[in-house]
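So, here's a batch of structures to check.
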Structure P
Amino acid sequence: MRTYGRLLRHPPTSISLLAAFVGAIPIGMWPLAIVLGALDRGGSAADAGLVAAVFGIGNALGVVTQGALLARVRATRLLPAFAALGIVAAVLLEGDGRLAGAALAGIAIPAITPAVRGRFAWTLPGSDRPGAYALVNVLFQAGIALGPLVAAGLAAAGLVRWAPPIAAVGGLIAAGFVVVAERGRRRVVIEPSPAARGRVRVVRSGVLVLLGVAATAGFGIGTLQVLVPVRSGAATSGAAFAALALAEVGGAVLIGGRVGSRHAFRLLVGGTAAMAIVYLLFGAGLSAVPAAVVLGVVTAVQSLGGALGLDRFVPAGRVSAVFSLQIAVLIIGAAAGSLVAGVEPDTAFVLASLLLSAAAVAALLVTARPPHGVGRPAGPEAHAR
C-alpha cells in the first residue's frame with residue numbers, strides 16, 4: 001500500500017486521479033439524465049430509448065475521436081474544448097433538437113480517463129504504474145456510480161432539467177483539473193517510464209487481442225444488464241450490480257498495490273478465463289449476488305492485466321488513442337450483449353462464456369512469447385527480473 005501513498009503525495013498525480021473521478025461523474029449522469037428528461041417532457045419509452053441510443057453512439061464516437069487527437073493535440077487544449085460542447089448539448093436538449101443534443105452530449109464528454117491513463121504510461125516508473133492504474137479504475141468506477149445517483153436525486157426533486165447542465169459543468173471542471181495537473185508536472189521532475197525510455201513498438205496482434213478482450217468483457221456486461229433484472233427482479237439486481245462494483249473496486253485496490261508490471265500477462269489471461277467461468281455459473285443459475293462478487297474480483301484482475309499489457313504492446317505516446325478505442329469497443333460489445341440477451345435469453349450467458357474463453361486463449365497465445373523488445377523495460381527494471 002506504500003505505492004498508493006507515494007502516488008497520492010505527488011500533486012500532479014493526485015490531481016490527475018481527481019480529474020479521473022470527476023470526469024467519470026458526467027459519464028454516469030448523462031444517460032440517465034437524457035432518459036429521465038425525455039420522459040419528463042411527456043415522451044414515450046420508445047422516445048427515451050431512441051435518445052439513449054443516439055447518446056451511446058455519440059459517446060463511442062467521441063471517445064475514439066478524442067483518443068486519436070490526444071496523440072496530436074495537447075490535452076490541456078483538447079479536453080476543455082470538447083467539454084464546452086456539453087453546454088451546447090444541454091441547450092439543444094431543452095429545445096427541438098433533442099436527438100442532436102443527445103449525440104453532441106455523447107461526443108462532448110471529455111476523454112479524461114484516456115488522457116490520464118496515457119500520461120501515467122509516459123511519466124510513471126514501472127513500479128508505480130500498477131498502483132496508479134488500479135486507482136484510476138477505482139475512481140472511475142466510483143464516479144460512474146455517483147453520476148446516476150446525482151441525476152436520480154435531481155429528478156426526485158423535480159429538477160431533472162438541471163441534470164444536463166450540471167453534467168456539462170462537471171466535464172469542464174474535470175478538464176480544468178487536467179490543466180492544473182499538467183502545469184504542476186512542468187514544475188516537478190518525473191522519471192520517465194520504461195515505455196517512454198525504451199523502444200516499445202506497436203504490436204498489432206497484441207492490440208487486437210486486447211480489443212477482443214474488451215469487446216467480450218463488454219458483451220458479458222451487456223447480458224447481465226438485461227438478464228439479471230429479468231430473472232432476479234429489481235431488488236436483487238440492484239444488490240447484484242452494487243456488489244459487482246464494490247468487489248471490482250476492492251479487488252483493484254488489493255491487487256494494484258501488490259503486483260508489478262511483470263505480472264501483466266498472467267493477470268490478463270487468468271482474469272479473462274475466470275470471467276468465462278463466472279458467466280457459466282450465471283447461466284447455471286447461481287445466485288446473482290455471490291456470482292456478481294466473484295465477477296467483480298476477476299474483472300479487476302483482468303482490467304489491471306489489460307492496462308499493464310497495453311504498456312507492453314503500445315508506445316506511451318499512443319496509449320491514450322488505443323485505450324480510448326478499448327472503451328469504445330467495450331461500449332459496442334455491451335450493446336451487442338444486451339441485444340443478444342433480449343433475443344436469446346437462454347443462451348446469452350453461454351455465448352458470453354465462449355467468447356471470453358476464446359479471448360483468454362488468444363491472450364495466452366499472443367503473450368506466451370512476446371516479440372523481442374516488447375515487455376522488456378529498459379534500465380534497472382530489466383536487471384531486476
Structure Q
Amino acid sequence: MSKTKVLHIVSDYPDHTKLNNTKAVKNLLEATDNNFEHKVVALRRIKNLKIQFFKFESYYYFQVPSLPFALFHVLLSLIYSIYLYKKIKNDFIEFDIIHAHKLTIDGLFAFFLSKMTNIDFVLSVRADTDLKFINRKPLSRWLFKKVFRDSKHIFWVSAWSKPNICQMLHHNHNNESLLPNIVSNASSKVLSKKITNSKKFIFVGRLESAEKKGLLHVIQALEHLPDYSLDIYGPPGNNLEKILKYISEHHMQERVSIKGVLSKDDLLKEYNNYCALLMPSKNETFGMVYVESLLNGLPVLCCEGSGIDGYITNSNYFSTVSFGDVKSIANAIKCFYVDQFEIKQKLMEDIINGKLSFFEVENIQSSYVRDLLDVKKNN
C-alpha cells in the first residue's frame with residue numbers, strides 16, 4: 001500500500017540559506033517519515049524582486065518577493081500560488097493533502113492551491129505571525145477567516161492563541177487538535193534523578209532576543225533578591241555588550257553569569273543544578289526550551305498568552321506572569337525556591353504518571369498521523 005503524500009508549505013523552513021534554524025516542522029516530518037511521503041516547499045519571502053523555484057536536496061525551495069509592511073499580501077499570494085501551481089504541474093509533483101504551517105502566510109498558498117487542484121488542506125496555527133497579520137490587515141480578515149474555515153483540520157501549535165484567533169475570525173472550527181512541537185532529546189525516560197535544592201536560576205535563549213524573551217525583566221527582578229543568582233545560556237549574537245552593560249548598570253556582575261553555548265546533551269545535564277527556568281517571553285510561538293526543561297525535571301516561568309501556556313494549567317511547576325511584570329517575576333522566583341522540593345517532586349510525579357505525555361514524541365507522532373489519515377479518509 002502506497003503512503004499518503006503530504007505537500008508541506010512552510011515559511012522559514014531550515015533551508016540552505018541559513019536564515020532560519022528552527023527545526024520544529026523538520027522534527028515532525030522526520031518523526032512521521034515512515035507513515036507519509038513528505039514533500040516540502042520551503043517558502044522564503046525576501047525583499048528583492050527575484051522569484052526562484054528549484055529542488056534542493058530533500059525539499060523544494062520557493063523564494064518570492066515581499067514588499068515592505070506586507071503590502072498587497074493577498075494579491076501577491078494569489079500570483080505566487082499560480083506560479084507554484086504551474087511549477088508543481090511541470091515537475092509532476094503529486095500529493096494527496098496539503099499542510100500549511102502558518103495560517104496567514106502558508107495558509108493562503110494552501111487555500112489557493114487547493115482551489116486549483118481540488119485537494120484538501122490542513123493548517124497549523126503558529127500564533128505570533130498569525131496574530132500580527134490578522135490584527136494589522138483588517139481588510140484581509142475575511143479571507144483569513146475563509147482559509148481558517150475551509151481547512152479540514154486545525155493544528156494548534158500555539159494553544160494559547162485559540163480563543164483570540166477564533167474570536168477575531170468569528171469562527172470555531174469543528175476539527176482541531178493540539179500539536180506540540182517535537183523537542184529532540186526531551187524524554188521523561190531520563191528522570192531517575194535526585195531532586196536538588198538550588199538558589200541558582202537559568203535562562204536559555206539567544207541574547208539578540210533578550211528584550212522579547214524577558215531576560216531584562218528577570219535581571220530587574222533578581223536585583224532586589226540578593227540570595228539568588230542567574231546563569232544565561234545561548235548564543236550572544238550582536239547583543240553581548242548591551243547585556244553586559246545592562247547587568248553592570250543593575251550591579252549584578254556577581255550574580256548574573258553569561259555561560260555561552262553548550263551542546264544539547266550537556267545543557268540537559270546542567271538543568272539538574274538549577275531551581276527553575278526563567279523565560280517570561282513575549283508572544284513566544286511555542287518555546288521548545290520549556291518542554292526540554294519540564295521533561296528534565298526543571299520548573300519553568302512563562303508568560304500568559306505565550307509559549308506552552310494552554311497546554312498546562314493548575315500546576316505549581318509551570319508559573320505564568322504578564323510580560324514585563326517585574327514584581328510578579330520576583331514573586332514567582334521566591335515561590336520556586338521556597339517550595340522547591342514540593343514543586344520538583346510534583347513535576348516528577350506528573351511525568352511518571354504520564355500527565356505530560358502529550359509532549360512525548362511517540363504521542364505527537366501518533367496523534368498527527370491519526371488526524372491526517374482521518375482527513376484523507378473523509379475526503
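With FRET efficiency 1/(1 + (r/R0)^6) of positions 141 and 317 (r between Cβ atoms, R0 = 35 Å, to 0.05) coming out at 0.40, pick the structure among P, Q it was computed from.
Q
One of P, Q was used to calculate distance in nm of label points 7 Å out along Cα→Cβ at positions 77 and 109, giving 1.2; which? Show your work: numbers first, answer last.
Details: P: 2.6; Q: 1.2.
Going through each structure in turn, the value belongs to Q.
Assuming 25 is relative contact order in percent (Cα under 8 Å, 6 or more apart) as calculated from a single structure, say which of P, Q it is.
P
P, Q: which one has helix-only ellipticity at 222 nm (-39500 (n - 2.57) for each DSSP H run of 4 or more, over all residues; to 500), as calculated, at -11500? Walk me through the intermediate numbers first.
Values: P: -28500; Q: -11500.
It was calculated from structure Q.
Which structure, out of P, Q, was distance in nm of label points 7 Å out along Cα→Cβ at positions 53 and 301 derived from, given a value of 3.8?
Structure of origin is P.
One of P, Q was used to compute mean count of other Cβ atoms within 10 Å over residues 165-172, and the answer was 15.2. Which one was it?
Q
Once distance in nm of label points 7 Å out along Cα→Cβ at positions 277 and 293 is calculated for all of P, Q, which comes out largest?
When distance in nm of label points 7 Å out along Cα→Cβ at positions 277 and 293 is computed for each of P, Q, structure P gives the biggest number.
Compute mean projected area of the Cα convex hull in nm² for each of P, Q and report the one that scores greatest.
Working: P: 17.7; Q: 19.5.
Largest calculated value belongs to Q.
Identify the structure, out of P, Q, from whose coordinates FRET efficiency 1/(1 + (r/R0)^6) of positions 13 and 333 (r between Cβ atoms, R0 = 41 Å, to 0.05) was calculated to give 0.65. Working shown, then result.
Numbers: P: 0.85; Q: 0.65.
Only one of P, Q returns 0.65 for FRET efficiency 1/(1 + (r/R0)^6) of positions 13 and 333 (r between Cβ atoms, R0 = 41 Å, to 0.05), namely Q.
Bear in mind these aren't lab numbers, they're just calculated from the coordinates by the rules spelled out. Since we're looking at a predicted model, the values are computed, not measured. Cβ atoms are built from the backbone, for glycine too; each structure is taken alone.
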